[in-house]
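**Student:** These are the structures, in structure tokens.
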Structure I
Amino acid sequence: MAISIGISTGMPVNAAPFPATPDPAMPVSHYVTQVNTDKSITFRLFAPAAKRVSVVTGSMPETWVSHDMTKDKNGVWSWKSEPMAPNLYEYFYDIDGFRSSDTGSRYPKPQRQVNTSLILVPGSILDDRPVPHGDLTTLTWHSQALNAERRVYVWTPPGYNGKGEPLPVLYFYHGFGDTGLSAIDQGRLPQIMDNLMAEGKIKPMLVVVPDTETDTPEAIPENFPPAERRKTFYHLNAKAADRELMSEIVPLIDTRFNVRKEAEGRALAGLSQGGYQALVSGMNHLDSFGWLGTFSGVTTTTVPDEGVAARFKQPDVINGQLHNFTVVVGEHDSVTGKDIAGLKAELEKQGIKFDYKLYPGLNHEMDVWRPAYAEFVQKLFK
């Protein structure tokens, strides 16, 4: 039998050639999304073979708006927005029914499954301004608690060299489906801290961003449909993350940096799932923290925790320990609105002191969490 061997082109028989590459005579700006001088945004996508393309803006399904794009002779689809307020915006493309991040952008939204892009309209505290900048350090270690390689991001203030007076520390947890870089790249934590420091509005501190997801065999988030998260996942993951925080992360920071080691020198906060983490670890280890914040957090209203429940029965202890307990939520939060409402009612019932803020017209989104973070850090260690 004769055997014929050939070189495969990777293209099925009778398949059309792959769409042409961008015209090399055209500047790159013709193909990429950009912010215009009037702060409008021109969204662009090179997809010459596509039949229909739209750009979807907004941060949640309830707030998504789809805008049909038009294609030019070069195969570039585009749509121009109205002038936008300074902010960091989320968007993605619908290409003949396929959801895609912006392949022409260098700013993907940090997620465990990346399908969204970000674009910054300048003019706010989120900008990189010509001010003294802090450093962002990544620490990696083998976690005995989780039997895995783990990492945290650490922001240190401008000029920090480990000398002088020990500095306080804020531990901050990100939300479900995101990564530690969500707080860094989308939350714009370094820019917020740099700019607030330059304005003299915050005390020098370290900010430590762990990974909220532990990925232990029993608590891998992708294995849980939404209906099962509150029944099983959040509690299991929070217990694992709590072990990691108290037995490894806090000691690691205490060892590697010149920081305060008493409760008044430590704060703990988080958003969404990270808000639950902050609540669980903060209440179960109340003597280790002097400041606590939950931003649109899952709470024990829907995910009970025995340690938190027991601590809520000791309002005098909580009020005596915490210098500030901040609770915030968007007015139309469809994800954790009931959680925060239940927490608020419980705190009021028990006589536990807390600062509460409702963000009008907003949902479960960064437009709540970034300003909430900026306000929270201005309260700390004073």
Structure II
Amino acid sequence: MKKILHIITSLSDGGAEAVLYRLCTFDKKNTHIVISLMDEGKYGPLLEKSDITVHCLEMPAGKISFKALIELYKLIRQFKPDVVQTWMYHADLIGGVIAKFAGVKNIVWGVHNTTLIKGKSKQSTIIIAKLNAFISYFVPKQIIYCAAKSRQVQESIGFNSGIGCVVPNGYDMDDFMPNPIAGLNFRNEVKLAHDKFLIGHVGRFDPLKDYETLLTSIAELQNIKSDFNMILVGGDLDEENSVLSNIINRRNILNIKRLGRRSDISAIMNAFDIFILSSVSEAFPNVLNEAMACGTPCVTTDVGDAAFIVGDTGWIVPSRNPQALSKAMFEAMEEKYNNPIAWEERRLSCRNRIVNNFSIEKMVTGYHHIWFNK
């Protein structure tokens, strides 16, 4: 049994954090220890509940604590890991360098970001990415990208192209699966008719998600065909968000609900008729996989590996193009009501694509190969 030490920026409610949680809890062949540079967030208690040791260094956001760096060095020396796996830019930099100083030979970076957009991506993140590109020739033994597009973009800004590998995120098919009863129960809870077409989105309020385009597309669809509802779920996607309220009011969008953060995502995905993603930047959007695993077709912008995930099961449109988004949603509505056989075949193909390509077993095998065989 090998000892894997994971170093991650935080354990908040994010895509990379969820992947770390699934990897550590599914891989029973090895011992996993997790160090969060910040706090325990959402996943710290969940990891500890699964008997995985978690250490939090409590670094303040955007600042480096020398006390925390010393503590990190001591923990690495204490655990003597066979592998140090870091997650995301900041932890790749800090965790990678400290692990190198601590004498670790098998350091593997994890990159879960694709494009860096001036004005939308944080300036500090852009600087760290460029710094990581420089030290990628000296610190990591391997770099794991969660998406082929992510690898392409990072290597274009200077990341060492000789040590990059792609391991797509994997999902436990028992967590996300078709469950019509759960979907109906959710619709009952939010007082939505069972036969009402429901367009859904799960995410967090972030400029890279491009909610202006998303809501503009909903307004345009409303002008063509108004018999649908829209639900937004996730961090700050609630009634308290004045920016969202202003967009909704300006566009005169009707029949939209903002539910904020929820824990019953599988049930919610089962309630949606289609899932929509309007991002201008993604690496490997987990939400598409979660929706499709529940048999929910997706309309998504062509970002990161979204097109690779969706394949021919849904609709791929250019980013920042509300007209294309509304057209795709209209086509989905037309198919459901006018060609129900084709619609059910599409739903089945969504589930099958995730099962056949993005299982948790495949992801864990990919990590093992890089950790132990490279």
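**Student:** Which of I, II yields 143 for volume of the Cα convex hull per residue in Å³, for residues 84-187 alone, as computed?
**Tutor:** Source structure: II.
**Student:** I've got another one for you. Hey, Rg and Dmax of the Cα atoms in Å derived from one of I, II reads 23.6, 89; which structure?
**Tutor:** Corresponding structure: I.
**Student:** For structures I, II, calculate relative contact order in percent (Cα under 8 Å, 6 or more apart) and state which one comes out highest.
**Tutor:** Result for relative contact order in percent (Cα under 8 Å, 6 or more apart) over I, II: largest is II.
**Student:** OK, next. Where does the value -6000 come from, among I, II, when helix-only ellipticity at 222 nm (-39500 (n - 2.57) for each DSSP H run of 4 or more, over all residues; to 500) is the thing being computed?
**Tutor:** I
**Student:** A further question on this structure: Given a computed value of 0.45 for FRET efficiency 1/(1 + (r/R0)^6) of positions 124 and 260 (r between Cβ atoms, R0 = 30 Å, to 0.05), which structure among I, II does it belong to?
**Tutor:** Comparing all candidates, it corresponds to I.
Every number in this text was worked out from the coordinates using simple rules, so none of it is lab data. For clarity, every value in this text was computed on a predicted model and none was experimentally measured. Cβ atoms are built from the backbone, for glycine too; each structure is taken alone.
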